[in-house]
Every structure is written in structure tokens, then in C-alpha cells.
1. Figure out for me which of the structures I, II the number 19 belongs to, where relative contact order in percent (Cα under 8 Å, 6 or more apart) was derived from the coordinates.
2. Output the label of whichever structure in I, II has the greatest value of distance in nm of label points 7 Å out along Cα→Cβ at positions 38 and 118.
3. If distance in nm of label points 7 Å out along Cα→Cβ at positions 110 and 134 is calculated from each of I, II, which structure is the one that comes out at 2.6?
4. For distance in nm of label points 7 Å out along Cα→Cβ at positions 126 and 142, the calculated result is 1.4, so let me know which of I, II that is.
5. Out of I, II, choose the structure whose coordinates give distance in nm of label points 7 Å out along Cα→Cβ at positions 22 and 54 equal to 5.8 when calculated.
6. Volume of the Cα convex hull per residue in Å³ was computed and gave 150; which structure, I, II, did it come from?
7. Among the shown structures I, II, from which was the value 10.0 of mean count of other Cβ atoms within 10 Å over residues 6-13 calculated?
8. Using FRET efficiency 1/(1 + (r/R0)^6) of positions 30 and 86 (r between Cβ atoms, R0 = 35 Å, to 0.05), single out the structure from I, II with the greatest value.
Structure I
Amino acid sequence: MIEVGVSIFIITVVALAGFAYYSSARVSEIQEWHQQNALFMCEREIEAWHANGYTGLSGFTATDCGPSNYLPYGYRFGSPDPAWNVAGRYKDVVLDGVTYRIRAQNLFNANTGNDYYVQANWSGITYYYRQLNIVVQWGGLTATTSTFQTNLETRMAR
């Protein structure tokens, strides 16, 4: 009887360890799947911004640009992406039943009127570029935050 009790205890401990390993691996697999989807959406969004070129970002105001502000709509000032939520400053995309929220930031250190850009100097040569940060959020979406997010940054030369 003691041997049976000990063997049941050992089998239970091994089964619990196996279940803990499986559940941990499954959670990691799901999180990696979301990361891959988010990265794909970042790349696709960057391609759309690049398609409109450097001038696509002119026309936004100071309250639309910078590291603490998201752009009110995507791709360009003159002809925005119709799927973009202007008031919320995002675009929701549903992929395999999961809602991902895409946002964009125009980072700058200089401007001429409503044309915000990065101006840098290297060995006496001044150059200008757009610095875009594309953020994809998912899980626990609120007005500007989420449980998870990933981002990609791109630059477009003038």
C-alpha cells in the first residue's frame, strides 16, 4: 500500500511538472504569434508611409507630432487613410479574431511652418529627414495604452 501511495505521488509530481512546462510553452508560443503579427503590421504600415514619400508628412501641426503625440491619421496629410480613427489617432486591424491598434508618430527637432522634420549636421553638412515611429498595440486596449506593443522606426531622406 505504501508503494502504491509513493508511486501515485511521483506520477502526480511528474504530471504537474509536465503540465506547467506545457502551459508555459503554450503562453510563449501565443505571445510570439502576436509579436510576429504586430511586426508584419508595422512593416506594412511603414511601406505605406514610404509610398507617399517625404512630402506626405507635411501639413501636420505641432500638437500632431512629437514623441508624446500620435498622428491623427495615416499615410499623408492631404489624403488620409480612410480606416484611420482621427479622434483616437489610430487604426484598428482585426487579424485572426484579434484586434491590433496601429499608431504613428512623427518625431522631429526642427520645423518650417507645419513641416516638422529632423535636422542634423555632420561635418558641416546639414541634412533633413522624416523620423517615423510605427506602434502596434494589442491586448487591453484603452485610449492610448495597451497590455502589449511593438514598434518599428523608419527614416525618409529629403
Structure II
Amino acid sequence: MTPLDAAVLALLVLIGAGGYQQGLVRGLTRLVALAAVVPATLVLAIGIDSRDGLRPMLIRTLALCGGVVLLAGIVTWVVNRLIPLRWHDSRLNKILGVLPALLQGVAVMALMLGLAHRLALEQEMQHYLARGAVTGHLIRPVSWLEQSLVGLR
């Protein structure tokens, strides 16, 4: 196990503790909002004109993504306020809240480590990430997804 593996595991423990504090109800609404942001942004970004150049297109797409994230955050906040407080405070809700938090944490860690693996300037860093007991397992799905999207598999 590498020091980076230990750091990733420590972060996942902290994320799990945060999931316990937020609970299942808030965790699921945030997970649904997070999952809805990507397809909503993609659907809305189809209409962005690319004739002006790459830079304006990227700025418009990032602004659109920021707007979708803000809207998803507001909807999530409203939905969480509509759910009775006793549901949020129940012990079962707190314990089950660890699951969506860890799911989000693992997804974000996998994307970050996969990007770091892909963009590593030195081959030693790629090998370091790939041979880690935790990091190696987290970058595999991202590599598989990348190869699937470009048609190598």
C-alpha cells in the first residue's frame, strides 16, 4: 500500500463520516442532483454555437454548467426542506447516509485519479498510481471508460 492509498482511504473515511452527518435523505437528493447535472448540461450544450471559436464555446459551456449546478443546488435545498425534520434526524437515516456519500466520494476520487494517471508527465507517476492497492482499482474504470468512448474496446 502506497502513501497515496492511505490518504485516499483516510479521505473516504472522512467522506463516510460526513455522510453519517448529512443522512440518507440529503445524500440521495444530492446524488440525484449530481447525476442530473451532466445529462442536463449535455442536452443544453448542444445548442452552443462553435463558429466563434473554442474559447467562447468553452466559456459558454462552463457558464451553462455552473447555472445547471446552481439550479440543481436550489432544487435540492428546497426538496430537503420539504421533508420532515424527524426523518432527517432518525438514526437509520444517519447510518444509511454513509452509502450515497461514499458513492459520490469514490466517483470523484476515481475521476481525479484517472485524470492524474492520464495526464501524468512521467511514466513513473503512472506506474505509481496503477500499482496502488486502492488507486489502481480506482483508475481502472476510468481507463476502461476512456477506451470505450474512443472505440478501442
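1. Values: I: 19; II: 37.
Source structure for this number: I.
2. Values: I: 2.2; II: 1.1.
Across I, II, distance in nm of label points 7 Å out along Cα→Cβ at positions 38 and 118 peaks for I.
3. Values: I: 2.6; II: 1.6.
Going through each structure in turn, the value belongs to I.
4. On the way: I: 4.2; II: 1.4.
Comparing all candidates, it corresponds to II.
5. Details: I: 5.8; II: 3.4.
It traces back to I.
6. Details: I: 150; II: 140.
Structure I accounts for this read-out.
7. Numbers: I: 10.0; II: 13.9.
So the calculation was done on I.
8. Details: I: 0.60; II: 0.95.
Sorting by FRET efficiency 1/(1 + (r/R0)^6) of positions 30 and 86 (r between Cβ atoms, R0 = 35 Å, to 0.05) in descending order puts II first.
Values in this text are rule-based calculations from the coordinates and carry no lab data. Since the model is a prediction, treat every value here as computed from it, not as a measurement. Cβ atoms are built from the backbone, for glycine too; each structure is taken alone.
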